[in-house]
1. Matching task: 8, 27, 33, 27, 5, 0 is the computed value of P(r) over Cα pairs in 10 Å bins from 0, in percent, for residues 201-392 alone. Pick the structure from 1, 2.
2. Out of 1, 2, which structure matches 32, 17, 14 when semi-axes √(5λ) of the Cα gyration tensor in Å, for residues 289-400 alone is calculated?
3. Using the calculated result 21 for relative contact order in percent (Cα under 8 Å, 6 or more apart), pick out the matching structure from 1, 2.
4. Suppose you compute semi-axes √(5λ) of the Cα gyration tensor in Å for every structure in 1, 2: which one lands on 34, 25, 21?
5. Once distance in nm of label points 7 Å out along Cα→Cβ at positions 57 and 345 is calculated for every structure in 1, 2, which label goes with the largest value?
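Any read-out appearing in this document is the output of simple, stated calculations on the displayed coordinates, not a laboratory observation. None of the values given here were measured: they were computed from a predicted structure. Cβ atoms are built from the backbone, for glycine too; each structure is taken alone.
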Structure 1
Amino acid sequence: MLKQFDDIRPRAVVRCRSAEDVAEAVGFARSHGIRCVVRSGGHSFAGYSTGAGMVIDVSGLHRIEVAGDVVRAGAGAQLVDLYDATLRHSLAVPTGWCPTVALGGLALGGGIGLETRKHGFTVDHLLSATLVLADGRTVTCDEHRHPDLYWAVRGGGGGNFGIAVEFAFRPVPVGDLLDYRLTWPWEDATAVVDAWQRWAPDAPDDLASVINIGVEDAGGGSAPDLTVAGVWHGEPAAGERLLRELTDRVGREPASWSATVRDYRATIMDWFDCDGFTPAEAHLVGHNPAARIERYAFSVSRGGFFDSVVPAAGLKELLAAVTDRPFAGQRRDLNFIALGGAGNRVAPDATAFVHRGSRFYAGYSADMDPVVPEHGPQAARAWIDGAFGTLSRWWSGRSYQNFMDSRLADWRRAYYGENLARLQRVKQRYDAERFFDFPQAI
């Protein structure tokens, strides 16, 4: 997905079409002492889906089958195709925000999206997973078979215990959504974020809500844009009343207000930034002849979970960081994602996904595309490290294992918390020799 990792040249890329292909690749790598990494969608923020050894690419394992109340999907199935298949049956598997992300990574590390507060994280809908282990065996884990592995793959992250080749999910019924967007001027940002953080995480489960604070050119001197957006899964009038509650809490009328009832497919494609695209078009160029999405030149991001309300002084610091260290040609964002609801009513140790007490996730990102200015990457990293330093004064100390951060110091505790020791025991049982290894492997 990110061109910034194109200078990494693997010795081989093995494009698998079956579990047998994956097992053959694992056996070859083991017998020749070749280090391997796994790639499904290729969206690792830290670049861990490529390497100098062998890349075992499971993007070809993309079959999707909807059979009654079970959805089976290969590890290479991308989210746009999963939604396309399930929505034909008025069903959805709660997943994420990006059309070209594949299940092989997302489903193992959590899965946050528009359905999280209503229905829980992706891992909460995982009925079984089939993996190729380091010794070449193919095993299926569920609550009865390899239950310790089943626990671990629901939040333990991709590439740790084996190579996932197929999943079975419990889908949820879906219908029309109230799709909303409210904007405020930058000078109202502290009031808006303060009201939102006290409103969204405690709202009824039907609410999904995010804040995007973005500046198109961090060297242009323009004020950031501020948008509160999301969907309401329930009765539209109730959603409208809830939005009015937010504006009353802010104490300032929004500059714009849009709330429209839309069918699920149209809403998802819009949130994918693929409004008007066909499913075939909503893929990276090269995936198929109709694909229209271009790979991105450069992006860095850092963030974490928040378990409590941030005081106004802290919010002002978080917001001020957006415009700190101006640099031309750099897009910057600060995003907030509301949690709570169904996802937080699961015990932290019921699955390996430990982040069950967080009110919201917040993270910064810096992007440059299609041109990466001279010294741009260095400037982006310097800015985001400074912004993350500000964020870390207020966060819970926990971070999202699907948004891997190669610069995170105590990443083991940040990703896995009190579930780390059990995950390490599962790792020892299924991959004692650490065949599956990368800089942030368990």
Structure 2
Amino acid sequence: MAVNPAGLLDLSLADGVELTQLIDEPGAHISRRIYGNDEIFELEQDRIFRRAWNFLGHVSELPNPGDYVTRDLAGEPVVLIRGDDGEIRAFLNSCRHRGMRVCRADRDNVSYMRCVYHGWSYSRSGDLVTAFAEELYDPGRLRKEELGLIPVTQVAIYRGVIFGTWDAEAPPLEEYLGDMRFYLDLFLGRTDGGTEVVGAPQVWDVSTDWKFCADNFTGDNFHLYTAHGSVVDLGMLPPDPMSLSYGYLVRAQGGHVLHLVPGPPDPSFEYFGLPRDLVPQFERNLDSVQLGLLKDHAWSVGTVFPNLSFMQVMVQGDIGGPNVTFLSLRAWMPTSATTTRVFSYLLLDRDAPEQFRRDSYEAYVRTFGPSGIFEQDDMENWEDCTRVNKGKIAQRHGLHHGMGLHLEPDPSFPGPGQAWPGSYGERTQLSFYGEWLKWMTHERPWAS
């Protein structure tokens, strides 16, 4: 990447338009050109996904030595495996002989990793153990100690969630997350045993630019009563379209954003609707401010920049049934300028009662699984937005992101970051796009 003395990368696209013309965070302007554009996609891969910390998985997916899962990191196939020493490592999933994928299943348990092409075999710590017909190599030609699997440059774990980056200069994960750690602890660090993934992630492909998915999960609460109008008609959301407009939009740090929404004055909506049996554990694991926020809110949706989203929401799994909460992680993996692979995880507190675990699972599958009633609406909207915004006439006109800009941050909000009153607004979307522009234009965006 070419860098000028001011620490800025090359700002010009092929037609001479500068990246800085595409996003105006203070002016609430977003250019349609950032969506579905092949040149933008390649720059994103290079400047965002190969440099930022990306979600890879959860430690509960790899409970035993030899357990592995295969994922992508910035478009490159990777394998996460737990070694004999208990450590989780991540490698480029590519044999050092011809480049073939070594681990070809989504998940498995193996004694060693063996390439099916020519039989090169690697230990569970990534070392090359054997190659085919080793006796046919000249002495010193096959240096096995130099031919292990290529490791992901940095791998780190926060509250059970595994992240990786290809950039050796990226700051440590906890520094990268910054104040977002305070909020992630509300969902991932509130109980003694932490969280675990239930089953395998659900994976599906959507014909959309990944940014529409992340945008929707930056705290876009106000689309519920239009995009999901059928859910309202079925009585699965409150009939008043302003009923979910309360709470806060929060910019934690570095493009990491979320919203916090209180429930009605009913004790069942406290603590995000989690089982009361867990409250003593909340009190042990959270500080007083975190505990207060946990108690006072029922819904939260947010995004860890660039493409890891989460939601802790109370929904009706059945028409007329009780509201049940669930926690889901979403990774939006761009596969082209117009296609995204979605990884959706259901997480549960390990110490949650069994009946709650079953109810939470059913509510998640019926509402936000790939065939869920909410998910179908969202995917149709994202796909249409991607198609329409590619139009040359459409791209002459920008997109408006001006809701709630007259509001000032609430100085009485107890958590870190900036918090604007109300959960209907576009401050968090603008924060996301502002961070996107920073990574697309700066040599060291984390230091800008």
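1. For P(r) over Cα pairs in 10 Å bins from 0, in percent, for residues 201-392 alone, the value 8, 27, 33, 27, 5, 0 is produced by structure 1.
2. Attributed to the structure labelled 2.
3. Clearly, the read-out refers to 2.
4. 1
5. Details: 1: 4.3; 2: 1.0.
By distance in nm of label points 7 Å out along Cα→Cβ at positions 57 and 345, the leading structure of 1, 2 is 1.
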